[in-house]
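The next part holds the structures, each set out as structure tokens.
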Structure 1
Amino acid sequence: MHSFPPLLLLLFWGVVSHGFPATLETQEQDVDLVQKYLEKYYNLKNDGRQVEKQRNSGPVVEKLKQMQEFFGLKVTGKPDAETLKVMKQPRCGVPDVAQFVLTEGNPRWEQTHLTYRIENYTPDLPRAAVDQAIEKAFQLWSNVTPLTFTKVSEGQADIMISFVRGDHRDNSPFDGPGGNLAHAFQPGPGIGGDAHFDEDERWTNNFREYNLYRVAAHELGHSLGLAHSTDIGALMYPSYTFSGDVQLAQDDIDGIQAIYGGSQNPVQPTGPQTPKVCDSKLTFDAITTIRGEVMFFKDRFYMRTNPFYQEVELNFISVFWPQLPKGLQAAYEFADRDEVRFFKGNKYWAVQGQNVLPGYPKDIYSSFGFPRTVKHIDAALSEENTGKTYFFVANKCWRYDEYKRSMDPGYPKMIAHDFPGIGNKVDAVFMKDGFFYFFHGTRQYKFDPKTKRILTLQKANSWFNCRKN
């Protein structure tokens with residue numbers, strides 16, 4: 001039986017008794033999780049002291065606040081549902097907040113030509129697949145720096161790579177399947193720079209379970225001197241995402257180049273940037289309602305609002321729908337079938353909940369009757385209770401009857417004909433509470449389809465509870 005600080009138990013009682021029912025066994029498991037998580041990743045001391053019985057102060061509360069701030073969660077100091085959700089995600093074993101002695105001095109390799117050695121191989125993959133994954137992971141970093149990496153087959157290398165399990169005598173034992181997947185040490189002599197992968201995981205070269213290339217690319221960032229990033233789009237974010245492209249975000253590039261300088265290429269490589277929800281210049285690729293919520297799409301990310309939370313959820317599209325591409329161009333919900341349809345180029349995908357329906361993607365020509373001159377859809381919405389879906393393409397709109405499964409006669413029409421004042425281009429659109437919300441650039445128009453009048457003009461990100469826009 002574990003003995004936990006009274007404050008932690010009190011915090012859980014407060015959370016569980018206010019809308020998060022759980023069994024006593026589940027509560028104890030969550031208490032165990034929070035205690036160990038804060039000890040491992042946020043330097044919470046476990047010296048057997050009785051933590052003060054206070055709701056709003058004390059070591060546990062402060063460490064929870066620190067963790068919540070790092071991950072962009074609502075800072076409550078309580079282990080609420082969103083906090084527990086993050087704690088249960090697979091992640092890197094390197095602390096987010098380390099001991100002072102481990103971060104002092106910004107360690108780096110003095111030489112730019114480094115060696116690495118794979119000491120042993122996981123049986124989950126062919127040796128050649130492991131070699132390729134590690135080589136590609138190093139290449140991500142060499143592409144943006146003066147660093148080079150050479151594989152050696154014997155002797156001591158700068159970076160030693162191994163697959164181990166449990167307690168492997170580095171004072172950072174692995175925890176079995178899930179949870180802590182791998183860890184690496186900052187540059188230095190001895191164990192410095194080495195990367196360890198938990199052999200209790202199932203390593204793959206696809207995007208099911210734990211992709212070795214994706215995990216290795218992150219860990220080697222630590223081997224080169226990078227700490228964790230608070231940017232959810234960065235490769236150095238502590239929690240792992242296993243779908244989509246493996247690439248360095250601009251945040252990763254800025255970090256590694258601050259240590260080693262830029263690439264020797266005449267044109268410096270750049271990476272994608274993570275959207276900032278309260279950036280007054282924020283624009284969207286697509287927007288749709290989904291079962292009462294509104295989801296906004298930008299590049300490889302979604303932003304989600306929820307009537308029960310003030311915070312905006314920002315994450316990868318692939319977290320919900322691994323099969324969908326990044327850079328979606330249009331989306332709409334057809335509530336009668338509980339379907340959301342996503343468009344990119346001349347293809348579209350239909351989803352229910354988190355499942356892409358069988359047989360997709362399909363083309364927009366055979367499904368909706370578009371002529372071949374239409375190469376992509378700019379925006380779309382399905383009008384509530386009528387079965388009429390509007391598609392916006394350049395300066396025209398098309399109207400599709402969901403029940404007849406055909407385009408309405410007389411279309412396409414100029415956007416200005418059906419929606420006066422909106423302009424000649426629509427980036428995104430959705431319907432909520434009987435009103436249409438049109439987006440173009442950083443502007444949002446609230447439109448009444450009954451009177452055909454614009455009611456308000458606001459910033460595109462006005463849905464995100466930003467203080468200043």
Structure 2
Amino acid sequence: ILQEVMADTGQAKEVEHLEQARIAGWTVSLPPVRPDRRRRIAFVVHKFPPESVGGTEIYTWSLARELARAGHDIHVFYPKPDLLPGEEQATREGVHLWRVPLPATRTHEDPIRQYWHTFRDAAIERAFQAFMNTVQPEIVHFQHVQGVSARLIQLATGAVRIVTLHDYWYFCANSQLIRPNRRPCDGPDSNCFNCVDCATERADLTWMRTLRPAVALPFVYRNRYLRKLADAVDLFIAPSSFLQDMYVRHGFPAEKILVLENGVDDRKLTLRAPVILPEPPARPHFGFLGSLAWQKGVHILVEAFNQLGENASLTIYGSEHLFPEYVEHLKKLTRHPFIRFAGLLQPPHVGAALRQMDCLVVPSLWYENSPLVIQEAFGVGTPVVASRLGALAEKVEEGRTGRLFTAGDVDDLAHVLQDLAARPEALREMSRHIHPAPAMAEHADRLLDIYAELIEATKGAPTR
């Protein structure tokens with residue numbers, strides 16, 4: 001680890017372009033960038049569909065595909081577990097995929113090295129250098145580098161560097177600003193002692209708190225390192241004002257952060273997929289769609305819905321295999337006869353499922369940034385009930401496009417749901433006030449304008 005840190009202080013020995021590509025297992029056959037408006041753009045992300053279908057991954061894929069459809073030269077760099085020989089490169093719907101192996105030893109490492117590899121990995125850094133020399137993109141748009149390597153931002157020399165902030169990872173090691181006691185956190189204190197308390201409780205190592213000054217050092221180093229990388233970034237994009245404010249509060253430059261809502265793949269929402277479940281047993285029909293994890297507050301929703309009569313129903317979509325103990329807990333909590341667990345929803349069926357709902361419920365316990373599922377719900381005209389927390393209160397307009405309730409308050413949520421169940425006409429009225437989020441084509445056009453402005457602004461600037 002010390003050797004990797006020391007490598008940052010000097011210029012690494014240059015490796016020839018073709019030799020680096022050979023090491024990575026990639027072939028070199030790229031045409032030059034055309035001198036017209038066609039752009040060569042690289043996206044870097046920590047996971048990618050179909051292996052992973054979180055909000056960041058779906059957004060990255062949708063954006064990459066949209067730009068490729070528009071005729072741009074699009075490349076996605078990401079690590080893939082269990083990468084087999086011959087899988088290093090692929091092309092999907094015009095998007096060039098560049099995969100690097102995620103070391104199989106990661107899960108067997110000691111805690112210190114595991115922590116280090118959440119934001120630095122020398123092997124992935126070498127592969128990225130090969131990628132940059134091979135592809136030579138004009139723009140590198142970083143979507144997420146958790147578990148990849150934050151140093152890739154520094155290594156993207158010669159290109160415009162943009163970072164979209166999808167969560168709080170650049171100053172919170174667990175990325176969600178939520179404590180083990182399920183209460184929101186406002187971020188690290190000056191010496192990161194609260195980060196030590198959080199991490200040791202999660203790892204069941206609370207005895208280590210007696211050594212706080214020593215245990216805090218890796219957290220302090222990580223946060224300062226990531227904050228320093230901001231100097232190399234040309235622009236940060238925050239999909240909500242709340243997220244922007246949190247980053248500014250933690251020392252990131254306000255003048256470099258642009259608030260821009262993510263686009264949504266409206267093509268997916270218009271697919272007339274078969275109805276996933278039979279007609280719900282009662283209306284209004286409420287729904288949850290997302291990860292069945294405690295920070296998503298699904299238990300709050302189940303407990304609140306138990307208080308309703310049989311004039312409403314609830315369908316819960318989400319994988320039951322990621323956190324099976326939590327799912328079992330949810331099922332034990334369930335007493336209402338019209339609560340249904342419907343399993344993982346495949347992306348092509350999202351629009352159909354949301355259209356079947358009269359209202360989506362987002363009961364999160366953490367500071368959500370800009371949940372894709374809210375954009376998708378609004379895209380089909382479905383109102384949203386959400387926690388009055390973080391950017392959720394920014395996305396849902398009280399009484400107009402949905403309702404808000406006190407995060408974690410079962411009775412307050414039950415009151416809101418009971419009111420809507422008794423007045424279904426209120427849901428229909430809210431639906432009429434909803435304005436869909438920007439379509440991905442519109443969002444991509446806005447990004448292309450931003451890319452062009454930054455390329456022009458950095459012309460002639462010294463290489464960083």
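No lab work stands behind these numbers, since they all come straight from the coordinates. Everything numeric here is computed off the predicted structure, so don't read it as measured data. Cβ atoms are built from the backbone, for glycine too; each structure is taken alone.
1, 2: which one has relative contact order in percent (Cα under 8 Å, 6 or more apart), as calculated, at 9? Corresponding structure: 1. Quick one: log10 I(q)/I(0) by the Debye sum over Cα atoms at q = 0.08, 0.10, 0.17 Å⁻¹, for residues 176-327 alone came out at -0.41, -0.62, -1.16 when computed from one of 1, 2, so which one is it? Considering all the candidates, the number was obtained from 2.
Among the shown structures 1, 2, from which was the value -10500 of helix-only ellipticity at 222 nm (-39500 (n - 2.57) for each DSSP H run of 4 or more, over all residues; to 500) calculated? The correct label is 2. Match the computed value 2.1 of distance in nm of label points 7 Å out along Cα→Cβ at positions 184 and 272 to one of the structures 1, 2, and report its label. The value was obtained from structure 1. Computing percent of Cα pairs over 40 Å apart for each of 1, 2, which one ends up highest? Ranking 1, 2 on percent of Cα pairs over 40 Å apart, first place is 1. Source structure of the calculated read-out (distance in nm of label points 7 Å out along Cα→Cβ at positions 304 and 320, 0.6) within 1, 2: 1.
Here distance in nm of label points 7 Å out along Cα→Cβ at positions 192 and 376 has been calculated and equals 3.5, so which of 1, 2 was it run on? It was calculated from structure 2.
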